Structures are given as C-alpha cells and as structure tokens.
Structure P
Amino acid sequence: MKAMILAAGLGTRLKPFTDSHPKALAEVNNKPILLRNIDYLRSFGIDEIIINVHHFANQIIDFIQENKIPNILISDETDVVLETGGGLKKASYLLEDSNPFVLMNVDILTDLDLGKMILSHKENNPIATLGVSKRESSRCFLFNEKNELCGWRNKNTNEEKISQKEMNYTEFAFSGIHIIHPAIFKLMKQEGKFSMVDVYLELAKTEKIIGYDHTGSHLIDVGKPESIIKAETIFK
C-alpha cells in the first residue's frame, strides 16, 4: 500500500521556525514530525511514501537522503503551493495503480488505528474514507446516519455547503487523514490550486464518501508552537 504525506505548506503558524525551515522538520521530543509520520505509516505496513514539498524543499530532500530513508518519492511543487487537492492531483501519476492509498497532513500526530480504518474502507468500498472525530472545531463535515458525507458547516459563520439534503446531520471534525481509491483522479474536475474538501463536497453528490469515527484516539495538530508542547506530553 502507498501513502502520501502533504508537507508543502508554508507553516505560517509555526513562525519564526518556518522563516528558515519547513514545518515538516519541526520536532516533537527531538524527532521531526515528518519522520514520526513516516514511522507511523510504516508501522501499518505501508512501504512506499510520496511527500510533496515546496517551502525549503531542499531541506526535506536532504533530510531524507542524509538519514537514508528508503522508498520515498518526492513531488516538488516548485512554483506554488497547490493545497491538498492540487498537490494530490500533481502526484497522481505516482498513485494511479488499482489500490487505495493513504493521504495525510504532515502536521498531524495521532495514534488512530490506521489498520482498522483501512479495513473499514475495504468493507465499505467508497471512493474515499475520511478520518473524523468528535472534538472542538469551528468547521466540520456533516454526515447522515449511514456515515455518508452530506456537507460542510462553519459553526462560527453558519455557512453551509450541502451535497445531500437530510433531515438530520451528525457533525464531525476532519482529522486530515484520508484513504482514497485512485478512481478519484478521473472524477476530480478542479485544476491548479484547490482543496480536497471542495473535491469531496462535489463528489458527495454522486459518490459514496464515508466518515471513519476515531473519537477517543489522540490527535494533535502540531502546526502551532503550543500544540507541539502538548504533543510532547503524549508522543514520546
């Protein structure tokens, strides 16, 4: 199984560190979060990993080479950061075989049982399975009683984007971890710089996209300094 780690972002929340480094090399207990997530994926038998890069890209490439980390492929977004959707689409030629793959943000640390999430994806056979949980978040995905994606809501502004109308929705915060069938590439109409959230909300009108509830697992967005301090108490 393959995976892609999204590591191209500018990491503005981690300034001043990201004034001279990529956020992927920020450390939690003296171990870069990129390496933590490579090890996390490998612990579930994922043997080939694609990493997209942009901001201080050479530092990430040098880190991989200096540490002799095997089976890593680089997708270099040289000119502009393409966001989650654009970055994935640019790397699609590396993922277009017949098997589902994992997509995750580099600045997420979790102990989610990825093996169980993969099994759930295989059992339900959706175009994508999204890791979600019950936690505080201003933005959330909306699901029906079958855990099928129906829309998105910004709880601060009350803005909603509805793909399927239902009487009731269950709100879940998105965890930045996806399992995706490569058939999605033929369905993605967006070009250039775009978000996977927009892709999912459009495809949910006609395709099955499932939420995988991992409430109770640790999940920390380490994209800001205070979160790194918190993560150091959990991830040794």
Structure Q
Amino acid sequence: MVGKITNVDIMTVAISRLLQDGETVFHGVSSPLPMVAIQLAKKMHAKNLVYLNIPGGTNGQMSKQNKTSTASHDLHYMMSSYVPLTEIFDLSQRGKLDVAFLSGVQFDRYGHVNASVIGDYHHPKVRLPGGAGSAVLIPTAKKPIIWRSKHDKRTFVEKCDFNTTKGNIYRYVTPLCVFKMENGEVVLESIHETSSLEEVQNQTGFDIKYDQIRITPSPTSNEIRMLLQVDPTRLRYLEFDQKDIKYI
C-alpha cells in the first residue's frame, strides 16, 4: 500500500517528469518540493541529471539529518564536486543551465514575475526579498520552472504590482494545475485530478486560455513508492497549509 495520493504528490511528480536525463538542474533556497522532485527524477528516469544547489554541492543527496533546509550543507552529502553560486549565474548566462527552479509572489498573464514589493514600489505595503537569482536565471536558463504552493487571485494577477523579471518561463506548477507560456501568454496545459476547470478559473485573476482540457497524469504506483523512499520525512509538504492539501 502506498497511501492516498495528494495534490502535493501530483505536483512533485509532475515537476519530476519535466526533467530530462543529462540536464543540468538548479534550485535555490526554500525549495523543498523541487529538491524532492529532482531526487525523484534521478532515481526514476534521469540518472545522469546534474543536480546543483545553493550550498554548492553537485549531485548531492538528501541527508536523513536534513529535516527542513534546502540551503544546508547537509546537501553536500555524497556530492561529486563543489560549484559555488557565482558559477551558477555564469553557467546560465553561457547557455549551460538547462533548468532553474524559481518562484515569486505575483505572476501575470504575460509572464511577469514579482518578487520585490506588494503595492507601490516607493511606498510598499510589503517589501519582499527582490530579484535575487530570478532576474538573471529566468531570462537565461533554458527551462525556468515556476512552482508555487498557493494558487489564488492574489498570486495569479491581472497585472503585477512590480515586474522583477520576465522571461522564457517553461512551466508553472501549482496545487491546481500546470500552466505554460505560449505566444507570450500564460496558457493552461493540464488540470490536476484534485481540481477542476471551474476552480482554476475562480482562483486565477485573469481569464485563462486553453486549447483543450487535459488532466495532469497521476503518479504511478512506482513513482509513489520511490517518492516515499526519497522523501520519507515529507519535506515536500513544508510549504503547504493543511487546508490546501487535497486527496484523490
């Protein structure tokens, strides 16, 4: 028995499937779900994937001692080499970084990302961390992937309060669905089995576009078994409120 499958599991597996064998993949701080998805991909179908992270470990594994952090030196466990963060930016600008996992607090229909302020820039309601790596990596990585544990009208907005960056976003993966960019606009690619078209539209601050309604493929039994092995302490759930977790 593998237990009930949740929308968090669907997100993790969906992200894992976006990663290809041989790709070079990076995640930054506060990225438990992408970290688990990368480890799952390496175990399932992308054994030659090159995994880079903030602490600088190349192909490090998730230590059993690492309970919360994606920036801990625990991620040096079993690493093959050390690559500092400055080299990651250089790698991306030279076209050698395939996938970068990034996030933000606001996203609009045209691919803008806000990670800077809520409200007026000069008199903000909330001042956020700012561009950090996203201003460099979203425009330069081959496949920037946005993940977000919240999908609501405060997150997917008609217009961002501030445009921290804009670029060639490959996919957005949320608890409700997967979006892609097509002809400069956000387009619905698939809806998770735990959601519906009505919910996605009601929780999105702009009219969604789609060609046809697709359901995100559910995790296979093998994927769930491996996910439980890779992430027995459920790090992938750290970002989620209990009320937002749904079961198939």
Structure R
Amino acid sequence: MKASGKNRILIVEDDPHIAEGLKLNLEMQGFAVKVCGDGVSGLAAWKQWRPQLIVLDIMLPGIDGLSVLQSIRLEDERLPILILSARATVDDKVKGLTYGVDDYLAKPFNLEEFLLRVERLLKRAVWDRGAPEAGLTGFQDIPDELAFGKNHIDLHTGIARCRAGSVQLTEQELKLLKLFARHRGTPLPRSKILEIGWGYTGGMTTRTVDNFIVRFRKYFEADPKTPAFFKSIRGVGYVFDPGNG
C-alpha cells in the first residue's frame, strides 16, 4: 500500500515511542509525516501545515484530544481525523463520533489495520471533495442557518440579520456561534470555550470569552441586560438557549 503523492499526515500523540513508530511506518508508505506531542502544538501544526489527515490521541497534555477535535471541526468539517486512544469504552467512542471524528481505533492496535484505515480515510476524503456539504456525516447538528428569536445567521457567509441590523460576523465570532450551536442547551465552562474556540490552555484570561458574550448580547438580545439566549451560569460559564425569546 504505497501512498499516491506526498499526502501529509499529522500525528498528535504524547507517547514518543508510539509516535515515532507510526511516523516511520507511514513514511515507509510514502507519506509526509509531522509529529506533535501536545494539543496546543497539534492545533498550531494543523493551521500552518494543513495536513490531509490527522491521527489524534485523546489523553494529551495542555489541551485534550477531544477539545482539539472540536476546535478543528468548527473550521473544517471534511478533514479526516482518526482517534487512536487507550480510552476505548463505548462512551468514549460515542463522544468522539458525536464531536465529528471519522474513525476510532483503540490501543493497543494492529499496525496493518491502522494503515488500512488511514488508506480508507484518505480515499474517502478524495471522494468527499466532490460531495455536497449536506451529505457529510459527523457534523450534522450544526445547520446552515441558525435562527432564534428574530435573529437569523448564515453560518457559511457569517452574515447575521438581527436587532442590530445586518452584521458581518468576524471569523472568531462565527466560530464561537458554531460552538454554542453544537452545544445548545449545555453549559460551557469559560475554560472549555477558550480551549476549543482559541486553543488556549490554563492561565489565559477568561475576560476574552466575556467580551465576546457582550457582543453577542448586543447583536442578538432584545434586552442585553436580561439575556434570553446567551445566559451566564455563575461559577461555570455560559449556556446558549435558542428556545427562549
């Protein structure tokens, strides 16, 4: 099984023995491979190197693999991602699939099976490039348009029609709205919003999140001081409740 061309594969794995073993075997198949040992550097490499596939561990230092997965999926719904993890309960797999992973392989694993899964994911990615967006799986719970109250937001163009008029949302505003849309009705801690939305680890200021919520309330709430949609939860963070208003 030789790779056609130099497909780039990013391995985000903190065990150096596993990471180097995967790198060696993938390079023998003709792939270009980069290894990162933590979630923060993995996100940075994804943005800078733009791989065709990511092999992702869950238990990573800094930012865990599921947060890395969610962060990527807010911007790229098509990139093939394979979770390779010792956490292999049904709940773990369901959570990974819910967040948009394409395949899930438990450690310890068979190398030949791993290589075959990589080949399948890369072939499917080529087929998917010609497929309509709605035909994809793993990200179906974020609609093309987000509507709540008298607000309508095109999540592709970033244009919002709201109480403030017509607003062109910034890339980061749109990313956070997608995050809230995916987790609608579920409280999100500020720290988790920072991890997924910005790729930040502990120690970063949560005022960044608060400032964006102030903007959202100004755009979308009839009374920003008494929000119906973007609510604060004391000691936790925020919840997006599109059913109100």
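Details
- Taking relative contact order in percent (Cα under 8 Å, 6 or more apart) as the criterion, the highest value among P, Q, R goes to P.
- Which entry (P, Q, R) yields the derived value 2.2 for distance in nm of label points 7 Å out along Cα→Cβ at positions 15 and 159: P
Just so you know, all these numbers are worked out from the coordinates, no wet-lab data involved. It should be emphasised that the depicted structure is a prediction, and the values quoted were computed from it without experimental measurement. Cβ atoms are built from the backbone, for glycine too; each structure is taken alone.
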